[in-house]
Structure 1
Amino acid sequence: MPLPLSLVLVGDILTGRGVAPLLKSPQSSVWRYQSLIAGADLAWGNLEAAPRSAQTGRKPFYNAGDLGTLRSVGFDGFNLANNHSLDAGSGGARQTARVLASLGLKGAGLSLDSSNPVPTWNVSGRRVALVGATQWGPFVKDNVRLTRLETGSLCHTIRELTAQGVFVVASLHWGTEGVATISPQQRGIAHQLIDAGAIAVWGHHPHIVGPIESYKGHPIFASTGNFLWDTMPAPQSGLVARLQIEGETPQSAKVSWKTWRIDPQVRALKAPPTPKGETRVGAFVGRFDANNSRLSWIVWTRNRRSNPVLRAMEPVPGGWRVRAMGLPREVRGIQIGDLNGDGRDEVVVELFQRSKLDPQNKPRFHVYDVEPNRFKPLWRGSMLSRPFFAWCLVGRGDDIARDVAALERGQHGLQWLTLYRWNGFGLRAVWQQSFEGQLSRLQSGCDAQGTFLSLHIVTRSGAKTLHARRISGENWRVEDTFAP
């Protein structure tokens, strides 16, 4: 039995207009969810932009930002069958296809001359296709055309691909902007496409999230809303979906899925001022509200007595509001991340102190939730497997949650790289490996192949850098050793 296929589907992507200058900023959703995107076998979005163009007009959806950023994050392809793909004319559409091809990306639902608008990918010996179509035009400019949402034609295409053993996802640009429902007509179309062999129906265009339905065990996402957008239109919302497909053939495919609500807006975010008489140590951006819609700052300072002070601060008209303030004095390090995958960030703090069960002062972790007027303790520093001396947060790859990676000192001169995962009550070790040598420079990263950790090791034979790369689930592998 082959390993399950994993697909990530996101909503509308705008890389131009107000997004372009902030595309690489930390508040951009492409970076917050990068480990999930890169960790999937395939990741797709609906691209509503054309590359640079001298053309001007009513709809400013050309002059896109750096599309290479989307590739570096881990996207594999995009739906191009939408009402903005021809905004820059046939020349802009051709340029879109050229730029995507040069980046190793594929587009669905856009035909140049007699080219085939159905891209396919080969994943571990299985072929996966994205069939894109749009309800909204314009559909043709010169000899460039978009695939129109015509149920009979789409069903025919899906049957042909399925008969060849291809797993098919139907991507539909449909519905009405700002309407978060699925009509009886849309539901009927989705059922027909699944009956024809599609393993999932993925909708977009309304800019807000629509309902999710299941038909014969296959998902229907009425609308995944926006994934990367600026402040217009309002309101807007987004959904990230991760599908897992088991089975050797499309006819035997079993599909499961998990989704996360996101805030797709990219905003310029100005850091708060340092309080008078204090010295700033660090500042971090996070999301701490229930609906994941506000960006806040965690500001770490030291007061006149050199005691650490931690504040959660939110921008308000005319200034800043302190949402929470406090934490112990022995703070040594702070990182912000979503440990449990609910979309809200936690504050992970390194302290040097004793605990109720251990009177010795040692490095320990505390985990806090940010609530109105307080930092709520979720975990207060039980010992990890061994004393740690460096740590960082790292993306899981199959979830939006993050794990804790730590370098630890063991017995007999060994040092360890250990991965810890939040289990609802604390951190538990899920993977570890020992090394004979001195470890340092632990950093987390993510590229088009997924999540990795880099670390430096010094042994009797010399120094080199190691990469530990996530394989699947809780399994990691040390690889790619090279001299610094």
Structure 2
Amino acid sequence: MKITRITAAFSALLFFLNSAPLNSRAWEDDRKFDYLALGDSISTGCMLADPDAEGFVSIITEEIDYEVTNAAVNGMTSAQLHDLLSTGNLDEAIMDAELITITCGGNDLMALFYEQVAFYYNKYNSYRITVDDVAEGFAGESYYVTKYTLMPYAMQAVNGFPQTEAFTERLSEYTENLTEIMEYLRQRNSEAEIIVATQYNPYKPFDKVKSLRYVHTNMDEGAKMLSDEIIRLSESLDYTVADVYTAFDKSDKHLSNVVTDMDNLNLDYHPNAAGHAVIAETILSVASLPETPPQPDVVGYLYEFSKNSDAFFFADDNALFKVSDVIDEAARYKKYSDGSIATEKEIITDMSGISFPEMSPALLYSPGNFSYDLEVIITDEYGTQALDNAVSVSIGLRGDADMNGSVNAVDAAKILVAAAAAGAGNNDAAEQDAFAAFLANVDGIGDRADAADAAYVLTYAAIAATGGITDWQELLDTIE
């Protein structure tokens, strides 16, 4: 990366410590490792108060300082993930990723379970419902059916659910989909660490309700069968398993949004914030964390300066140059021991470490030249250094309105014409080069030269023509 140069409001002149080309690197915000999150609502952080802070993807991203692409979609099944990858829209993210996580499979089984609930409901009721109605009913979003209406049919559907032929077929479909998903990913990235999370049982709280314990038992069996299949496939499909099922099963914390109290019944199977913390911990425990290259030592700074818009001086000025009169802004970039330069700019607010050699405009001025480069002396924690030609200033003869290197009646006439035009409101005719306008304003009073300045110029020219005083300051003092 290249250092971005400052463009100041007034034509900034930027000069660097040396002219040799240097590698620049943003060590303060170096390229983060790329992380691609795939899967379902577990990866999106659905139902969390603050997914960007509490979701397991965000926790991992914060822990390892990943640059994350979260391509997960609420409700996504393994078939839908396969279809998403097949579009090719994620190929670049796949190829760039150092880490890919997948949470997928739960919706495959829940969709089948909802089909069974709808089947039993329709078996005993004339009003027909769909799988979507069941999902909306359990979520409290349906006008026609509620979670309480659906509970009796859900109890029928869950009993023996993992032993059904439909469950076996759905698990087989998941295996085919996961196999094709992994083949697709590996064809595009053979080096990334791919971690697939097993399926936790969200209905563990039902184990504490004697009359509903079979809900936990059957759901737990189904989650374990799916998890066992994920573990079985891991070696042949070249991915790492994050055994979230076991982590949830062994935890004594409440890790999902499920509430078994019938007055406040909540069947939402999504993990809560504590559950996401467990998922993140489980994934991080098996991840081969990337090694961040050590940051090299800071060995100095690269400086840049923007010049004041009015760094103009009279050739008779014997006062030493002051930083505040010349430099509008100073900034620096860290230089590292490996030769790289940081891209993060640090504005220098305390300019006490910046100075010029003892030099005045009068000493520096040479007839026929208006632009002069100044050496800047920098003192910082790494020592003192002189930066050649770091900033430029403009120096000219006081009263030289036409900038031809001499002061005479022509300059006085030019000043009078411009002053008259300005007085008449003719700004176009009164417009002057900024430096020329500075030189014309002999006494420095007001924003622009006036008749008094023209009189000074005529007096100066007349005295100079007779060999009299040609020191402007003495002349101004005499006239005053």
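FYI, it's all coordinate maths here, none of it is from the lab. Being a predicted model, the structure only gives us computed values, none of them experimental. Cβ atoms are built from the backbone, for glycine too; each structure is taken alone.
Each of 1, 2 could give semi-axes √(5λ) of the Cα gyration tensor in Å, but the derived value 43, 27, 20 comes from 1. Looking at distance in nm of label points 7 Å out along Cα→Cβ at positions 85 and 453 over structures 1, 2, structure 2 comes out largest.
Quick check: -3000 is what I get for helix-only ellipticity at 222 nm (-39500 (n - 2.57) for each DSSP H run of 4 or more, over all residues; to 500), calculated from one of 1, 2. Which structure matches? Computed on structure 1. Comparing mean count of other Cβ atoms within 10 Å over residues 213-220 across structures 1, 2, the highest figure is found for 2. Computing distance in nm of label points 7 Å out along Cα→Cβ at positions 69 and 109 across structures 1, 2 gives 2.3 for structure 1. Ranked by mean count of other Cβ atoms within 10 Å over residues 125-132, structures 1, 2 are topped by 1, which has the highest value.
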